[in-house]
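As structure tokens, here come the structures.
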Structure 1
């Protein structure tokens with residue numbers, strides 16, 4: 001079995017490698033986004049919808065649509081309208097974000113209060129132990 005020191009050193013190497021990979025991933029995403037924009041512009045200028053590289057990879061212009069809350073409207077208005085529309089009612093459900101719930105309960109407990117028992121009876125509370133770390 002490994003010693004505490006050996007495991008801590010191994011864990012430190014893993015964390016540093018994970019951080020390095022995350023930074024590289026971010027840098028690659030930024031670079032890819034810039035090159036993609038240039039490629040799209042050049043394809044548009046040359047009137048090309050698609051082309052194949054010498055290696056055989058095909059590139060093509062694609063349009064994605066995204067839908068969200070209209071300017072000067074609220075998410076609540078949109079959710080209400082979607083829930084009342086027969087075509088979209090099944091998309092809308094009451095939900096919560098578990099991280100937001102955790103933060104809120106921590107705030108409530110920090111104030112020396114608690115949620116009503118009727119609510120707490122519906123919440124599963126469990127703890128998970130992890131090793132914290134910080135760089136020197």
Structure 2
């Protein structure tokens with residue numbers, strides 16, 4: 001007996017096999033890529049965390065250095081202001097009003113003492129002279 005090959009059935013079986021093979025291949029590729037992306041993401045995250053910590057530490061050191069330098073320069077400015085002509089003049093006014101307040105103990109002398117000593121402290125702190133109004 002002669003067996004007759006059913007070409008249509010064979011064609012359908014081959015098409016289904018090829019499609020199934022492609023789907024399985026695509027699924028395996030997707031899973032492989034997903035795994036590799038996960039590894040790369042973890043590695044990048046670790047590198048960024050390390051860089052972030054290093055940057056924060058460097059930033060803290062620089063900030064502390066700037067604050068230290070700023071503190072030193074502020075101290076120098078305060079000393080300079082105390083010794084310049086305006087600082088000496090304002091300190092003398094504050095001192096005179098303080099002595100007058102101790103001697104007289106009036107509201108006027110107390111207000112004058114507070115006013116002139118505040119002007120002196122403001123000049124020492126900020127370097128701005130009071131208005132001459």
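Could you figure out which one of 1, 2 the value -32500 for helix-only ellipticity at 222 nm (-39500 (n - 2.57) for each DSSP H run of 4 or more, over all residues; to 500) was computed from? Intermediate values should be presented prior to the final figure.
Values: 1: -17000; 2: -32500.
Only one of 1, 2 returns -32500 for helix-only ellipticity at 222 nm (-39500 (n - 2.57) for each DSSP H run of 4 or more, over all residues; to 500), namely 2.
Out of 1, 2, choose the structure whose coordinates give volume of the Cα convex hull per residue in Å³ equal to 245 when calculated.
Working: 1: 340; 2: 245.
Structure 2 accounts for this read-out.
One of 1, 2 was used to compute distance in nm of label points 7 Å out along Cα→Cβ at positions 25 and 73, and the answer was 6.8. Which one was it? Please list the in-between numbers first.
Values: 1: 3.4; 2: 6.8.
Considering all the candidates, the number was obtained from 2.
With distance in nm of label points 7 Å out along Cα→Cβ at positions 105 and 121 derived from the coordinates and found to be 2.3, which of 1, 2 does the value describe?
Only structure 2 yields this read-out.
When distance in nm of label points 7 Å out along Cα→Cβ at positions 33 and 81 is calculated, the result is 2.9; to which of the structures 1, 2 does this value belong?
Working through the options, I get structure 1.
Assign the value 0.00, calculated as FRET efficiency 1/(1 + (r/R0)^6) of positions 9 and 57 (r between Cβ atoms, R0 = 35 Å, to 0.05), to the correct structure from 1, 2. Before the final figure, lay out the partial values.
On the way: 1: 0.25; 2: 0.00.
Among 1, 2, the structure yielding 0.00 for FRET efficiency 1/(1 + (r/R0)^6) of positions 9 and 57 (r between Cβ atoms, R0 = 35 Å, to 0.05) is 2.
Between 1, 2, which one scores greatest on relative contact order in percent (Cα under 8 Å, 6 or more apart)?
2
We did not get these values from a lab; they are worked out from the coordinates using the rules stated. Not measured: the values here are computed from a predicted model. Cβ atoms are built from the backbone, for glycine too; each structure is taken alone.
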